Each structure stands twice: as structure tokens, then as C-alpha cells.
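What follows is calculated from the coordinates using simple rules that are stated; it is not laboratory data. Here the structure is a predicted model, which means the values were calculated and not measured. Cβ atoms are built from the backbone, for glycine too; each structure is taken alone.
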Structure P
Amino acid sequence: MAESQSNFSSQTHSPAHIRGERTYVSKPSRAYRILAACLDLAFAWVILSVGAIALGHSALPGWKIFCAYILFLAAAQLFRRFYGITTPGELAWDIRAARAPSFPQLNFSQAFPLKSSQLTIGTFLTTLSILAAAWISYMGLAISPIGVRAEVAEWDAFLPDSASGEDRFSVVPFYYSLGAWPSVFQGKPVFFNFPYEKGPPTHFAGRIQARWSVPADIRLTFEGPKTPYKATQLPYSRADVRNCTVSFWNSPVSAISCLTTREAVLGRHLDALSAQGLGKPQLTWVHVSSKALAPEDQLQGFYLSAQGPTRGQDRFVMLTPRGTEQAFILDYPMSIAGDHARAVFKEAIRSLRVSDSLEPGRTWIDQSIERIHLSDLEHASEQEIPARLAEVQEMLIARISIDPKTYDGYFHLGGTAVLLARHAAKIKSRSTSDADAAAEWLTLSKPLIESTWKYATDLAPKDPRTGQLHAMLVEVQRL
């Protein structure tokens, strides 16, 4: 009897065939182990993606969800090695796992011979899980804004007239762009501001704001250059960004590469639009052709537009020939005025000229500032003074956007803010029909003089003019 039991035990742990019965061998076929692993990997991806969607996150197969996927697999593997659990893929292919005496090893055995019905079930479930993982990944790209395909728009270059109805334009540079922007919008002067950012200002100002309406429900933000870089510390080329924006399904390799490019270039802007609760954005690749410019100087970039029930935002991100990125952001209400603002915004974009050098903009703005004489304000009417000061402030802020190290720009900008505040206080005290506008001018002057004083303090705290700026700030705060 003992000899019979010994023979039976030997048979159950060897690859011998036993007619009419199924036994378990100690080492399953490598091919079946691979098929079981494919099912498990695909099944885990589906579970993780569905969980991400249920929690309100994107199922986009980006680096974040890949990291979560790796952690999920590692935790599951550790758990099963503690308890000797068999995975769904192993069950589908009739493989059994058992905890070995020496942790963390596992012992595996497989039914032998494998029934045809089990083979059919394993093949079906493996194929189904792989297809489900591929489908949910595709839908993650198709549904996510990061996967939206851009339309291509060819715009003609346009230079607005100096005066066009109630809108008047001034040609000024901001960072790496030079173009015509409204100095008067719908008959009212456009006032500028740039929020303070801790300095010293040895880098570009982070953002410059232009208020196109009162109250400020229409405003334009000029964002300083924020260029994403590859792992090689090189910016993404304009050609690569265009190709990946328009389409990235040419091949699996290009799809993975373009997904990385899209996340780096588009991700920040899409997140900003999503955080505002706006609808799914529309994406357009814009090329502004001009016979007067060389191909490398012609404007190219992507245009994002998203609207909600009451407000919308358009973003144009231009790319210089070397890949430097600069964004222009328009906030507007969903109204006739908002539609007009969008039309003016697109006209201004069509007037832009880009360069990888700051010299063209610096030369232009220096010549423009030389023609400014504040003494001319003595001969201006009270109605003209705010618009004149707004134009001067626009020039000075444009100069600061190109060269944030120049102290004179901050000092003169603070001086114009004080002149506007004094003028506003005088108009407001009369209780005239312009009192509301004067109160708005006064409100705009205070943060501007405060920003200029803080920047000047970072740049030259011991300069006597810095003390004068502080005195101006105290004066404005008392008005």
C-alpha cells in the first residue's frame, strides 16, 4: 500500500500522461504563463482606469496613471505572495498558485492535459481583456482634451488702423512679440497692470494685465515666456508641436512621443481652462502668413477656446522658431461685447511678429518712448489726460517686459500712476458725471504704484528714488 501511494505521488508531480484523467504538473508551460500574465496586466489596467473615471480623474494613459499602475501591480504582487493567491489570468488558464515554504517564492501547477473548453475560455478572456484595455485607453485619449485633434487655420497678416471706430491700436512689444494691441477699446482707454512677483527682477515679469472694460469683465493677460523643456533640456521644436497638435496617430512610437509633447505643451493650459469649469476646449493650429516676412518670422502657435454659461476664455500660445512659448489670454463674458473682444483679439494676433531676439522690440519701444513728453499733458483736456497716461503706461510696461532690470522704467511708471491718481481725485471731488470713472482710475492706480515700488525695492533698495516711490504710494493710499 505504501509503495502504491509513493507511485501515485510521483505521477502527480511529473509531466506523464494519464489516460482519461487530469493531473497537475509542477511547472506550467511558459506560453500559458505568458498568456495568463497578459490577461492579468490588461485586466489590472481596465480596473485602474475604471476606478480613475469613477473618482472623477482622467483615464488618459499618461505618466501619472502609469505610476499608479506600477504601484498597483507591485502591491497586488506582494499581497498574493503573502497569501498564495491565484490571479484571474491564472484561473483562466487553469494554473494554480500556492505559497512556497521559502517566502516570497510561489509554487505553480497547471491542469494536464488542458481541456479544449478551458483553452477556449482562456483565449476568449485574454483577448477580451486586451481589447478592453486598448479600448479604454483610446477612449481616454479621445475624451480627454489632451487628445483632441487640432484644426489647421491659415490666417492672413493684418495691421489694424491707428483708429477704427471706437477702437484704437498701438504697436508695442511684449516679451518676444511685436504687434498692434488696443490702447482704446470701445471708446475707453485700456489700462495696464502687472502683479508683483518676488524678485529681484532678473527675469521676465510673470504676467501683464490689460483691462479692456469697466468693470474688468474683459481683460487680456500677457503671460511671460514659460517654455517647457525636454529631458535633454531643449525646448520642443515648433515643427514637432505642430505635428503632434494636428495628429499623433501616425504610428505607435509617434503616438507615445506626441502624448509626452502634448502633456508638456498643452497640459498646463488645459488644466487652467478645466479649473474654471468651462466646456471642452476647441483647439486650432494657427499660421499667419505674410509675404513681408521670412517663413521663420511668420507667426505660428495654437489657439484654445472654451466657453461656459456666462464666461469664456481664449488662449493663444505662440512659438518662436526656436520653440520659446508665450501665451496671450483673453477673458470675456458671453455677450455681444465679449464677441467683439474676441474679434479684436484675433485681429491683434494676426498683427504679431515674433522673434527669438528681444532687439527688434527693444529698438521699437525705445524710439516710441523718446517721442513721449509728459509736459504735453499741460495742454491736454481733462477728458484726454487718462487716455494719454494709459498710453504712456502701456509703453513703459512694454519696455519692462523686455528688460526687467532697467530701474528707470519702474520709477517713471510709478510717476504716471501718481499723476493718474491725482487727476482722478480731482475729478471725483467735483461729483461730476465722470466721478464713477475717476473712482475706477484711482482704484487702478494703487496696485500699480505698489507693484512698481516693490520691484524697485528688489532692484535698488538704496536708490533715493525708491524712497520717492514709497512716498508716492503713501500719497495714493490716502486719496
Structure Q
Amino acid sequence: MGKTVWLAAKAGAAITLAVTVIGPRARAQAAPASGPLSLVEAVRQALRQNPSVAAFEYGAGAARSQIGVAQVAFLPNAGVTGQFDRGTDNAALGLSFASPLPAISGTVPVSDYSWRSAWTSAAGAYFAWEFLDFGRRAANVRYYQALASEAADASELARLDVAAHAADGFLTVLAGEQQANVARADVARWQTAARIIEALVQQQLRPGADASRAQAELAGARIRLAQAERNVELARAALAEALGVSAPLPPLAGGGLLGAAPPAAPPGDVAAHPRARAEAQAVAAAGARASELERAGLPRWYLLASLYGRGTGVRAPGNLASGLAGLAPTGAGNYAAGAGIDFSFTRWLQSRREAAAARLLARQQAARYRQIVLQLAAAQTRAQADLRAALAVARESPAELAAARTGEAQARVRYQAGLAGVVDWANAEQLLAQAENDAALSDLQVWRGLLETAYANGDLAPFLAAAGGR
């Protein structure tokens, strides 16, 4: 039921995300809004329109229905029954279709194989109630209650995964657009540099190899721009899929996410994470199943009662009433009441073997729960480390960008003055492009760290609240 930690690797960083999201649960398939799409609205659209969320919620509803099915077993088996038959008098006195062949009762008439017939009838009410089961049915109800809780938590985990995928896709599109902007700026600078170098070469102030190097760098910058634009289109397609829409996406309203991010929430209780809760309910279900099987082989005690009437048109062998006589079950009344016990040695032995296997499965499920708790705790540690690294990059990137811009300007001037070669200028341009890329992605990487931290804590509400205010 979706019990694995959702992993995503975007923009060169492997990020483990986990999210608790609140939002509408409607399933209407709608096109994206006409205006710019914000991160919070993207998450809401994904929760409304992604079919996997609906599939898990229907499964949770079906699991809840099974609780009622199990509770019906506490009720007595009571009902009414009746038969209205017409047959020959060799069988009519006790005619009944309880077996494939009607029962034959009564005396054999004088004329064998006589086809004369009469009406017979029987109608009544019956009651059977298992009043003592040593807790077997209660354990069965607990089993289905645990399964329903597990399905509900799995449904919530599916919502988290869908929301996390949408939020990560939104940040990926923004990161792609920033990288494309950096690539366009790089192309523009190399176009300017190529014109300067070409003019100097034509004046024979620089060798022709410098012009060739400038054209190669310009071609490389254009290739990187084409790849960046392709990555943006792929990221937008992935985001549209996450939102459950096929129409082209509107522009993203992500400008507010390019500034300083808010502080991260402290680590939360891993046991409260939807994945841990779902696994805990699986442990409870396995324990309830073992408890039920341990009691399945014990004796079963019943209260039994029956009240019924019979009617027949056969007055005596060979003497049949005419018309509808016997069609109403008013000829004789009967009742019966008592208690019964049902115990099978084979069933008892089988239940003991099944209970032993179920107890081992319950221990296996408990071990899995402990492993998941360890995984979630490790995910919180990794999220905190990723966030600290992203914050460190965000602090250093302005200084890196300023120094790279100064170095690029100095390298350009030195080249034009004949004090440096084209290699020095090219290296300065490459450092500037890298610094611009780091600066453009630094804030988004912090938001990614916040999203990762929110998922590891199992609560996306603080992240969405911070993003909604941008």
C-alpha cells in the first residue's frame, strides 16, 4: 500500500521527501488555472486530480466496510423458510427438497407408480446463535479494524507522495528556468566576446586561434542553452503529469521562492509519520489475526430454536384431497429448542498450526515496523544535513558571484589590453557561469531542503504555509 519512502533526485541532488498535506479531496478533472500557478495551488490540484489518491481512498472505504461484515457474525442466524409442493402420495406426506432428491416418506400406495398428486407445504422460522466463542469473533473485528486503519494511513501516505511529487516538480521547473536564464546570459556574453575577439583578430592584434576558441565557446554555450530549455520542457511535462492534467501549464508564480527561505521545523516524532502509523496498524492486524486463529479451534456453543407448521393434501395412502387442500401449512404445528456444541479435533489441530504461523508473521511485521522507524529517523538526519548544506551554499553564493563578476570583467579588460590570453578570459567566463548557476539555484535548494525536512517530519503544513506567503 505504498509503504516505501518516496525518493526523488532532481537538479543533481538526491532528495528524500515525505509530506503531510491538507487540501480538498474532490476528484473533478479540471484544467490548470488561467493565471500564474503557485506552489500551494499546484499541490491542491495534484490532490484533487491525481487518480492514485482516489484509488487509495476507495480502498480505505472498502476496508472500513469489512468491519461491519465482521460485526454481523455476532448476530444470531435467524430467518424464515417455506416450501409449497405438489407430488405423488408416495412422497407427499413428507415431501421436502432439502436434498437433490425429495425425501420419500409414508406408506407405499396400493397402486405403484400412481401419478395422482396432492399439495404439501411447510413454513416456519428458525434461530441459531453462537453465544460462546472465547473471543474469536471479537479478535476478527479487531483484525479488520486494524486493516481499516492501515488502509486509511496508506491513503494518507499516498496523498503525501502525490503532494511531494507535485511540490518537487514545481521546484524543478523553477530550477530549470533559472538554469536556462543563466545559459542565455552565458550565450549573450560569448556573443559579445566573439565580436571583440574577431575584431582584434582582423586587426591582427590577436592570433586567429583566439577567434576559433571564441566560436567554440559560443557553440558550447548555445548547446548548454538548448539542453537547459529541453530540461525545462521535460520538467513542465512531469509537473503536468503530477497534477493530473494534460493541458499546457500556465506560467509558474515562483518569484517569491527565490528569496531567503524561512527556518525549518525541528525534527518530529517518527512514530507519528503516516508510513510508521500504517506499519503499526499492520502489526496490530497481524496480532489480531493470530489471536483469532488461536481461538478458532475451541468449542463453539449455540442456542437453537425452530417453529414451523406443515400441511398436506394426503389424508391416507390413496386418499387425496382435492383442490388447494394442503397448500397452507396449517395441518400441524411443531417447535424445537435446545443448545448445541460444535468441536472438531481436526479444526483444533489446524487452528493451532495456523496460529503458530500467524504469530511468526506478527513478529516479522513488528521487525519491519522497527526497521521503518530507523529509516525514518535516518531520513530526518539526512534532511537536516541537506538543509544545512543548502543554507551554507546560499550564504556563500553572493560572495562567489561578486568575485566571479569582478574576475570576468578584469579578464576581459586584460585580454583587450593584451595582458592576458583567451584561455584566461574563457576560464573567467566559465567561473562566472558556474557562480551564476550556484546563485540562481541556492535559494531553491534551501526550499528543497525545507521540503525534505517537512517530509521526514511527516507534516507539510509548515512548508505550505511558508510557501503560501510568497
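With mean count of other Cβ atoms within 10 Å over residues 270-277 coming out at 14.5, pick the structure among P, Q it was computed from. The structure behind it is P.
Looking across P, Q, the calculation of distance in nm of label points 7 Å out along Cα→Cβ at positions 262 and 390 that yields 1.5 traces back to Q. A value of 14 was computed for relative contact order in percent (Cα under 8 Å, 6 or more apart); which of P, Q is the source structure? Corresponding structure: P. Computing Cα Rg over 2.2 N^0.38 Å gives 1.72 for which of P, Q? Computed on structure Q.
Computing helix-only ellipticity at 222 nm (-39500 (n - 2.57) for each DSSP H run of 4 or more, over all residues; to 500) gives -16000 for which of P, Q? This figure was derived from P.
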